[in-house]
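Read-outs throughout are calculated quantities, based only on the coordinates presented, and are distinct from any laboratory measurement. In this text the structure is predicted, and so the values were computed from the model without any measurement.
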Structure 1
Amino acid sequence: MYREGQGVAQDHAAAVEWYTLAAEQGNASGQHNLGVMYFMSNGVPLDYAEAFKWFSKAAEQGHAGSQNNLGLMYISGSGVPKNTTEAIKWWRKAADQGHPGAIEDLKRLDISHP
């Protein structure tokens, strides 16, 4: 609610506080959202390493959005060395769950997905 300003004044710093509490308790959505905040520099300084850390934690729990974002980080080399193999690995995991962005990214690389 704080991130989007739904029912409260938009406050990215407050959103980061709440996401951090959830993320540190192992909540995959909190981890994903905290990763987004670091990746987009919302309420915190831009920090690809922190984004990667939180996306990785959520992705390992099966969070399709974080799996997709890891693919994006690997394909672009944002905070990690460029690695197409790793990008494809994460996009396949996300695509297996029906994530539309991952499915499209695999198609762009001309990689079929069952």
Structure 2
Amino acid sequence: MLNSQPTEKELLKAVLEPLLEDFQYWFGRSRSLLEKEDLPFFQPSEQLSLLERVKTAQQEVSTAQLLYQTTGAGIEPSILVPWHQLVTECWGVASRWRSFKEKEREQNP
């Protein structure tokens, strides 16, 4: 029986490419929210700080995507962890925003 285990290159393609695309998607959504809305549960400086971190992460992910596409090299997992933490933080902000908007609609039908 032949070994059907994927090669390292196949694993990278199957896992890393979609992961980097997901980071870009969620950072893009978060950036849009942070640029377009005044989030009442944040101080303006806190919102700006989060926006700057999202912009930086977007640039880092873009660089990682370019390096992967040109060299085929993987990315050290320790580099992915802060991006994952930032996405999780952004999800929390989006959830708080949705809750705020729902309460606002209930109070002002």
Structure 3
Amino acid sequence: MWDWPIWAALVAGALAGVAALVLLVRRARQTWRDFKATRRDVLDQLDDFTAKAEATADRIEAVGDTAELRESLGRLRLSLARLGVLRAALDEAQDTFGCVTAFVPRK
């Protein structure tokens, strides 16, 4: 007599669980895509910044030779060296976690 409400509740619970799982997978995939796009954009912007900074350093070096200018140029070269170290560390981290990303579904 009370069998049909029990079965209906079990089916509704199973459907809700499947729907929640589908929603979780879709959101996880979208998050992963957003992460990859953000990472790619950051690396592109870092490349642009590095190229512009090096071009600026070369132009400054060619313009004149004052003490203040040499000091600024030294600070710029130091900052570029730090940026190079940070980029190398980022590349190393990406290589390290590359094996983890191999198991993530792609388009």
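Looking at Rg/Rh (Cα atoms, Kirkwood Rh), for residues 15-62 alone for structures 1, 2, 3, the greatest value goes to 3.
Given a computed value of -29000 for helix-only ellipticity at 222 nm (-39500 (n - 2.57) for each DSSP H run of 4 or more, over all residues; to 500), which structure among 1, 2, 3 does it belong to?
That value comes from structure 2.
Here Kirkwood radius over Cα pairs in Å was derived from just one of the structures 1, 2, 3, and that gives 14.2; the source is 1.
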